[in-house]
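What follows is a set of structures for review.
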Structure I
């Protein structure tokens, strides 16, 4: 039995599908099973109950555990769980204590390593799904306003993250690995906005704003805390005019090229 935390999230929902297609037994955790809309083949349970009976592997989404893992890892080891696949972050490559994103993921990685369980740490960079925050603005015909117009990243489709995580859960080839994942091309936010507009069939514009204005607006969004906002803005600033390293890991692990941002936009718009 494979336990998937965050099963209704951007990655978790696709991961459940990948595992079921491989005929794996899946227990999908969600805050509200009644509204989860997960496949009937999956066993659905509540996140706060965390049932571990019969579980051999866990997909761990740290967004579910922002306030800490509690005794989850100890319980998992005691109940016979053998493997943990963590949805970590490429931010963990930067061991800067000011970077709360990287620090949070590194803390969990180290805790997992100390258990003696088998593990894989999947480290994606920028999620393409982050661009969904622009949808309402674009459809309203307003410009997307962000700082650091020339910052570059290689956004990755959530389906590719799920595909890699599925391989880590279903086979032994990634045990002890920390694959860094990216999309296949480096893009700026203005170019991403342009691609979304083309997929949606509507004009889409980008307008650069000062970082201070962006910070104030980000702090007004749900789940955005001060330290997190500052870390995100710092990472964008560091990406200005930077060469982006494109990771080959999605293709190496799954056997097919990583999906482009245009493919992601077509899927969502």
Structure II
């Protein structure tokens, strides 16, 4: 796999058609086509085919979603990361899929289920953080509620970018803003959060606030960003190297491991 010192990452912040995989897939295909030749990696929201639904029966993705993302990634010559409700044999998971343009992929099943919505009653969970490698960069894959648990994102693997895809509602958007910034600072990494907009089938509203923070917790997108749109930012490996060499905070972490 080739190495790129600088990469472009595109964030798609958009409404989601409630529990309507066909319409969402059609809309994302249109948006992804616009990013051909523009970017190296595209980030989609959590459960991008349905919205954050607790009704996976008949709506959950199967292996066809891998084929769809593989086709789109190859066509656009970029990687794609987003999550879907997924049926795995006789169980359901909230599955993050990091698809590369060569057709290889890395999977992450959401660890922290959102008990306020009863997610733990519907979806099984993953058991560990997952790192996806692409173009010489290491991406820590996370999903929505994971953001509230800093130990799970602890940078002991020398990763470069922390990715969160979400359906994070308006009433708690201040927490989203604050915690994304905190994760960037404490892990000395780029941190990217992609949230949806619009209103879901439960009447819950979303206003985006998708963002990219650098190692110092500085915003790379004008804030707040609340409309449907796509934005592309440049990530620089030298930014990470220089600041980690100068400010060796990661070397002073307390030694412990997750069970």
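Rule-based calculations on the coordinates, nothing more; no lab input. These figures come from a predicted structure and were not determined experimentally.
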Can you tell which of I, II yields -0.35, -0.77, -0.91 when log10 I(q)/I(0) by the Debye sum over Cα atoms at q = 0.09, 0.13, 0.14 Å⁻¹ is derived from it? II
Cα extents along the principal axes in Å, for residues 49-112 alone computed as 33, 23, 22: which structure among I, II? II
The value -11000 for helix-only ellipticity at 222 nm (-39500 (n - 2.57) for each DSSP H run of 4 or more, over all residues; to 500), derived from one of I, II, belongs to structure I
